[in-house]
1. Relative contact order in percent (Cα under 8 Å, 6 or more apart) was computed and gave 17; which structure, 1, 2, did it come from?
2. Taking semi-axes √(5λ) of the Cα gyration tensor in Å from the coordinates of each of 1, 2, which one would give 33, 22, 21?
3. Where is distance in nm of label points 7 Å out along Cα→Cβ at positions 22 and 246 largest, in which of 1, 2?
4. Kindly point out which one of 1, 2 the value -8000 was derived from, the read-out being helix-only ellipticity at 222 nm (-39500 (n - 2.57) for each DSSP H run of 4 or more, over all residues; to 500).
5. Using distance in nm of label points 7 Å out along Cα→Cβ at positions 54 and 310, single out the structure from 1, 2 with the greatest value.
6. On Cα Rg over 2.2 N^0.38 Å, for residues 126-221 alone, which of the structures labelled 1, 2 is highest?
7. Given a value of 0.55 for FRET efficiency 1/(1 + (r/R0)^6) of positions 118 and 166 (r between Cβ atoms, R0 = 35 Å, to 0.05), point me to the structure among 1, 2 it was derived from.
8. Using mean count of other Cβ atoms within 10 Å over residues 6-13, single out the structure from 1, 2 with the greatest value.
Structure 1
Amino acid sequence: MRLSKSFVKTLRSAPKDEIAKNGVLLSRAGYIHKEIAGVYDYLPLGLRVIENIKGIIREELNALGCEEVSMTALQNPEPWEKTGRFSDAEVDIWFKTEVASGGTLGLAPTHEEPMIEMLKSYVSSYKDLPLYVYQFQTKFRNELRAKSGIMRGREFLMKDLYSFHTTEEDLDAFYAEAEKAYARIFDRLGLGDSTYETFASGGIFAKFSHEYQTLLDVGEDTIYYNADKSLVFNKEVFNDEVLAEFGAKKEDFTEAKAAEVGNIFKLKFKYTEPLGLKYTDDSNETKTVYMGCYGIGVSRVMGVIAEKFADDKGLVWPEAVAPFKYYLVGIGSEGVLKAEELYKGRENEILFDDRDARPGEKFADAELLGIPYRVVVSDKTLAEGKAEVVSRATGETKMVDLNTLFV
């Protein structure tokens with residue numbers, strides 16, 4: 001990408017009603033554009049970050065044998081009414097719309113019901129199971145509080161995976177594999193050392209669910225963790241009864257603020273029973289399918305990474321999710337020519353600041369945008385056959401031989 005050719009420009013200030021650090025910096029750096037509270041556009045750089053996050057998740061899920069689909073946002077009320085979840089009294093975050101020809105449709109906040117309805121056309125025998133189906137899809141939730149940038153949106157991108165099984169044992173086995181996959185995902189996203197699998201309420205269908213909570217001072221959740229992080233509890237289940245079950249004591253735990261970036265549930269028959277997802281076993285007996293669900297907030301993860309790693313100069317992206325690895329600047333007549341030469345053939349890994357602007361302005365934008373490495377080629381560095389490479393994360397500066405610059 002050439003900055004001179006992009007319509008996106010860095011801004012001196014964010015939208016006046018944007019108060020969250022991630023929202024301010026992502027707006028100023030030109031990654032997102034705010035439409036209204038909790039609703040954002042993803043601009044070219046922001047979309048590249050989103051796609052990198054999706055790519056990591058996709059690789060790990062595909063390795064488990066999961067299949068990707070894309071489902072509709074508009075929802076038929078009927079399956080939701082069967083599970084009791086279309087009523088505003090039960091689920092108060094629906095966006096609903098009246099159809100011109102009559103009736104009401106909803107915009108999906110999640111996809112358990114439509115996923116089950118779809119699979120009823122394809123699952124009839126034990127030979128059809130297990131199945132692991134996921135999607136990356138825009139969800140809609142009528143949040144009362146949408147003041148945390150892209151960490152809490154009314155329209156947001158989510159990865160939702162659903163697994164279907166003939167036995168509880170098979171569900172348990174896949175659930176354990178999903179736990180391992182989630183650990184790998186958050187590690188690859190750069191959040192592994194601060195994201196913990198956390199015991200949370202399982203609602204009416206399980207004693208516990210598992211959340212993935214990232215330590216963050218502005219997080220909306222409160223968690224408690226022991227010294228080696230082997231036990232982590234959401235505040236909602238942190239009580240004497242639960243601690244006794246795990247042989248733990250309150251004084252052994254530290255309180256912290258955290259942001260939820262994912263969750264997994266063993267739903268069992270919670271939705272498959274009322275919606276009639278059945279299979280015939282090898283004895284020709286009809287049985288209900290077991291189900292699990294596994295979510296990751298993709299746009300929320302982007303916001304958490306932006307919030308967590310930013311400093312007083314701007315964003316600081318982990319290399320795995322950064323839109324580009326290098327921010328290239330040429331200074332001086334020979335430096336500019338060499339920068340052009342270096343850029344050719346590496347357009348997918350280099351953000352080339354070829355604007356007619358002062359070096360100081362380019363360096364400030366490099367820090368705001370948070371690209372992992374700033375590469376400066378100048379007449380002075382060329383005299384030594386080198387380029388100056390500065391790490392955005394550490395500030396470390398190295399002089400690197402041009403022949404090994406991008407090796």
Structure 2
Amino acid sequence: MKLVDIETFVVGNPPPHYGGRYFVFVKITTDGNVSGVGEAYCVPFEPHLVAKMCEDLFNRYMRGEDPHRIEHMWRRVYSAGFTQHPDLSVMGCMSALEMACWDIIGKEANQPVYNLLGGKVHERLRSYTYIYARPGDTVDVYQDPELSAVRAAEYVAQGFTAIKFDPAGPYTAFDGRQLSLHALDLSERFCEVLREAVGSKADLLFGTHGQMTAAGAIRLARRLEKYDPLWFEEPVPPDAPEEMAKVARGTTIPIAAGERLTTKYDFGRMLSAGSAAILQMNLGRVGGILEAKKIAGMAEVSHVQIAPHLYCGPVVGAANVQLATCSPNFLIQESIETWGGFHSEVLSKGIRWEEGYIIPPTEPGLGIELNEAVCRANPYTGTMLHLDMTGHPVI
């Protein structure tokens with residue numbers, strides 16, 4: 001069995017763009033006409049260029065190879081161009097190609113991927129969602145704690161047992177910083193009214209995007225501790241795990257982080273520093289399914305849990321489900337609401353969600369199928385990236 005062909009899809013995600021402005025999918029095919037799909041997350045280049053980068057890596061290092069030889073291909077890509085160093089762009093592309101290989105391997109074996117990585121541990125997977133805006137909102141749900149509390153109660157009524165929100169203000173290319181008194185007050189108010197709204201029915205997940213210095217993060221955390229959040233997410237920029245460890249030592253709230261890291265080497269530094277109690281690898285960036293499984297095993301040694309990140313498309317979501325199902329230290333999986341809307345339309349076979357939990361598939365491979373007609377009918381024609389940071393300092 002050999003890999004012989006690749007096709008890429010740059011798919012525009014219609015408004016309200018939950019999960020990003022677009023998705024970059026790949027489909028690779030064997031000489032036996034078995035295909036697998038993958039997805040690259042948040043590579044910081046124009047997405048059609050990212051698709052070309054995926055094609056280039058495939059043609060250089062994977063065409064003609066047996067898809068089972070994941071370690072062999074991964075090491076060649078990791079070392080491409082005499083780099084041999086964690087690279088977010090290379091590993092974002094490799095992640096897509098690698099998960100497509102696993103999809104093929106599972107289909108050939110007639111087994112879900114999790115059965116090839118140790119077997120099912122969890123019969124169902126606890127999930128959480130962000131609090132999202134809705135059409136017709138007259139105020140900003142991300143700045144209005146009372147409206148967010150109403151939404152949180154609605155999500156709990158659907159079955160969610162954890163809700164994420166991030167009221168700490170914009171994130172910028174010039175962070176970390178000290179938050180303003182207004183941002184501190186607003187963050188505390190969010191926790192207060194959300195805790196009142198959901199009581200003990202749901203955990204509060206306090207999201208940030210590396211806005212703060214370690215000192216600033218500890219200052220905020222001490223305001224929030226009385227509301228007992230399940231986690232305080234990425235409180236400082238991701239390039240200094242030693243600084244994140246200062247926050248972990250300075251608060252009783254568990255630190256969650258990792259969506260902007262790639263490979264076992266980045267996560268190894270985080271674990272060695274004691275930076276986080278919960279790792280949030282994104283399988284479309286971290287280097288793929290096998291790399292994420294290695295990181296989960298490293299975390300297990302330190303009694304650290306995993307909560308795979310998802311702010312992209314449902315193919316990464318499907319890969320997350322495979323990893324979570326076979327990982328003993330799985331905590332919770334990010335969902336984009338209940339996997340409906342365009343996230344459902346872009347798949348012809350979707351992800352099963354029931355009353356707050358994802359039900360692992362029994363179908364072979366990743367357990368999903370891409371709806372190629374929908375992908376082709378929704379090309380991305382914009383010029384903006386998947387996500388952007390504010391380009392000026394926030395005072």
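1. 1
2. The read-out comes from structure 2.
3. Biggest value here belongs to 2.
4. 1
5. 1
6. Checked 1, 2; max of Cα Rg over 2.2 N^0.38 Å, for residues 126-221 alone sits with 1.
7. Derived from the structure labelled 2.
8. Structure 2 comes out on top.
Read-outs throughout are calculated quantities, based only on the coordinates presented, and are distinct from any laboratory measurement. Note that this is a predicted model, so its numbers are computed, not measured. Cβ atoms are built from the backbone, for glycine too; each structure is taken alone.
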